[in-house]
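Below you'll find a set of structures to go through.
Each reported figure results from applying straightforward, stated rules to the coordinates on display, with no laboratory input. Here the structure is a predicted model, which is why all the values come from computation and not from measurement. Cβ atoms are built from the backbone, for glycine too; each structure is taken alone.
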Structure P
C-alpha cells in the first residue's frame, strides 16, 4: 500500500459481500467496478479478504494473493496491506451463513481525504460515522409518498 501521512488519510470503510455456497464470483462485474473506482482516484483499496464459512461454522480467511486467478484484481494485490486481525475476521464472519463465501473489502475514501485533513487541522476529530441501509431509505421514501397521497 502507498504510504500516506496520517494527516492526509481519508475515512476508511469496509463492506462484506456474501455469496451462497458455490456461487462466488469476485472477478466479474464487481471487480470491474472496483478497478474503476481505484483508477478514478475515488478510493484506495487497503485490504481484501476472502472468507469461507463451513457448515460447522468454522471460518477460513484468505488474502487476495492466495485465491489464484485474480483477473483484473491482480493489479490491486501488490498494494494491499494486511489490516485485519483474527478477531476482526471472526466478527465479520459472524454475519455469514454457514456454507457461504464472502469478500471483505476495506478502502480509504480518497474523495473525502481533503475534508478530513482540514477538519483535523481545525482541531476537529471524527467521533461517529455510519451507513444508512438502502432498504431504510427506500422505506422512508415510500412512507413519505404514501403520506402525501393520503393528504
Structure Q
C-alpha cells in the first residue's frame, strides 16, 4: 500500500499465513502502519471510515512484545466489539521502570458485512519470524499473522 509515493506496508512471501513488512520513519509510525496492515488483511481498509475514536494503552518488556501486544489488543477489539480501525496515532511510546508503554488514539467503525468485504480472518499475532530493524531514517517491522 502506498501513500504519497511512500511505502507503508507490504505483504511478504509466506506459505500459509500473512507475513507483513511495515515501515515508518520511526517506531511509532511503523507500529501505526503495522496496525493498518492488520486490518487490510481482514478487509479493504479504505472502506473503514474513522468515525469512532478509541484509546489504547499497552505495555511490554521489550519492543517485540510491545508490537505483539499492540496488534493483539487491536485484534481483540475486533473480536469482542466488532470494530474495524483504519487510523492510528501513537501519542507516546516510552520506557518505564518495567519496560515499554504505548498510548494511542485509534479511529474506525463497527464491522458492517455489506460495507466491509471480508478477505480472511486473523486468528492470532505470532512471534514467529518477528523482526524490528532500526535504520537511521527508517524502522522496518516484520511479523506473521496466523490466518
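For relative contact order in percent (Cα under 8 Å, 6 or more apart), which structure out of P, Q has the highest calculated value?
Looking at the calculated values, the largest one is P.
Given that Cα Rg over 2.2 N^0.38 Å, derived from a single structure, equals 0.98, which label among P, Q identifies that structure?
Q
Going by FRET efficiency 1/(1 + (r/R0)^6) of positions 22 and 118 (r between Cβ atoms, R0 = 25 Å, to 0.05), which of structures P, Q comes out largest?
Numbers: P: 0.00; Q: 0.70.
Going through P, Q one by one, FRET efficiency 1/(1 + (r/R0)^6) of positions 22 and 118 (r between Cβ atoms, R0 = 25 Å, to 0.05) peaks for structure Q.
By the measure FRET efficiency 1/(1 + (r/R0)^6) of positions 38 and 54 (r between Cβ atoms, R0 = 30 Å, to 0.05), tell me the structure among P, Q with the highest figure.
Q
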